[in-house]
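K.L.:
Before anything else, here is the set of structures, which you'll find just below.
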Structure 1
Amino acid sequence: ITTELKNENLAGLVVPQIIEGSMGPKARPMGAVSLPLAKRYMLEA
């Protein structure tokens with residue numbers, strides 16, 4: 001992700017700090033809800 005961010009025009013944006021983490025036991029429900037939320041609220045590219 002960090003490598004790809006370097007290829008983007010980030011003028012005017014605050015670049016987030018990317019760190020390793022884990023979801024633990026909540027990973028499955030978080031993944032299950034991500035697609036419907038993305039479909040409803042994210043812009044098509």
Structure 2
Amino acid sequence: MWLVWTTGFGSNKPVVPGNWSPVAEKEFRDAPDFKGSIFVTQYHVK
């Protein structure tokens with residue numbers, strides 16, 4: 001499972017179900033920088 005989320009507009013990492021285990025996460029800076037970051041998080045769903 002892949003989840004794309006952002007810190008833009010004051011957002012935080014979303015809460016995911018307990019059966020999702022994080023595998024990897026990659027951060028990309030938004031342009032312009034003041035908007036925050038874009039994250040792609042990979043999860044293993046049990």
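K.L.:
Hey, log10 I(q)/I(0) by the Debye sum over Cα atoms at q = 0.13, 0.16, 0.21 Å⁻¹ derived from one of 1, 2 reads -0.50, -0.74, -1.02; which structure?
P.N.:
1
K.L.:
Same structure, new question: One of 1, 2 was used to compute helix-only ellipticity at 222 nm (-39500 (n - 2.57) for each DSSP H run of 4 or more, over all residues; to 500), and the answer was 0. Which one was it?
P.N.:
Among 1, 2, the structure yielding 0 for helix-only ellipticity at 222 nm (-39500 (n - 2.57) for each DSSP H run of 4 or more, over all residues; to 500) is 2.
K.L.:
Now for a different question. A value of 1.00 was computed for FRET efficiency 1/(1 + (r/R0)^6) of positions 12 and 28 (r between Cβ atoms, R0 = 35 Å, to 0.05); which of 1, 2 is the source structure?
P.N.:
Source structure: 2.
K.L.:
With mean count of other Cβ atoms within 10 Å over residues 4-11 computed per structure, which member of 1, 2 shows the largest figure?
P.N.:
For this comparison of mean count of other Cβ atoms within 10 Å over residues 4-11, the top structure is 2.
Only the coordinates and a few stated rules stand behind these numbers; no lab work does. Note that the structure is a prediction, hence the values are computed from the model and not measured. Cβ atoms are built from the backbone, for glycine too; each structure is taken alone.
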